[in-house]
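K.L.:
Got some structures for you, see below.
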Structure I
Amino acid sequence: MDIPTIATIISVALAIGTFFLGRQSASHSAGKEAGAFATDLRYIKESVARIEGRLNADVARLEGRIDEQTNQLAQISGTAVRAHELAKSAHQRVNDHLKREHGKDAAQR
């Protein structure tokens, strides 16, 4: 065999070896990237689940607070209506007293 033939065979062997090593390296890099992507995706999903849980808890707490304030407002409204009726009744009694005891009509004042 002569030197150019040997050089050609060695060149082809090196090219084939480099090709397979490069493929293996690229495959390894792609695997690392896929693993990193999966890890990032899992972290994002867990974060979203935590945020959703906190949001649900906050909404439930706020709904409870709104119900509590609605009940308080209804009680205050009922008290205000009773106070208004009592004031009207007291005003009517005062007018009746003025008319009966003093002969004065409340409209004359």
Structure II
Amino acid sequence: MSELLLLIAIVAVSLYWLASMRCKDLAIGVARRECNRCAVQLLDQTVHQHHISLSRDSLGQWRVWRHYKFEYSEDGDTRHIGTLIMLGQKVTRVALETFNPIIH
């Protein structure tokens, strides 16, 4: 019985890891497109998950809510912060602090 529980735990962790990698790849692509649209440079290797929690979507289904941060530059010298929010695997908000900041 303990082997079965261990196997279930390993499968659950593996599925979570795969979903997280898919979401991060999606976040990198969306951040890159937003930076291109605003004519700024996404600084590579700066997209990182800042916060994670559970939330309900518009249909009342529980989804994983992920908040990513990334850095970009307008001129190659300065760094600015961008944020990206995902609910499940759907991007709900992208903001660059110098173009469309999120008001806290």
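Read-outs: derived from the displayed coordinates by stated rules, not from any lab. All of these numbers come straight from a predicted model, not from anything done at the bench. Cβ atoms are built from the backbone, for glycine too; each structure is taken alone.
K.L.:
Taking distance in nm of label points 7 Å out along Cα→Cβ at positions 10 and 50 as the criterion, which structure among I, II has the greatest value?
P.N.:
I
K.L.:
Can you rank I, II by mean count of other Cβ atoms within 10 Å over residues 18-25 and just name the one with the largest value?
P.N.:
II
K.L.:
With mean count of other Cβ atoms within 10 Å over residues 42-49 coming out at 10.0, pick the structure among I, II it was computed from.
P.N.:
I
K.L.:
Kindly point out which one of I, II the value -12500 was derived from, the read-out being helix-only ellipticity at 222 nm (-39500 (n - 2.57) for each DSSP H run of 4 or more, over all residues; to 500).
P.N.:
Computing helix-only ellipticity at 222 nm (-39500 (n - 2.57) for each DSSP H run of 4 or more, over all residues; to 500) on every structure in I, II gives -12500 only for II.
K.L.:
One of I, II was used to compute Cα extents along the principal axes in Å, and the answer was 59, 30, 20. Which one was it?
P.N.:
Going label by label, the one that fits is II.
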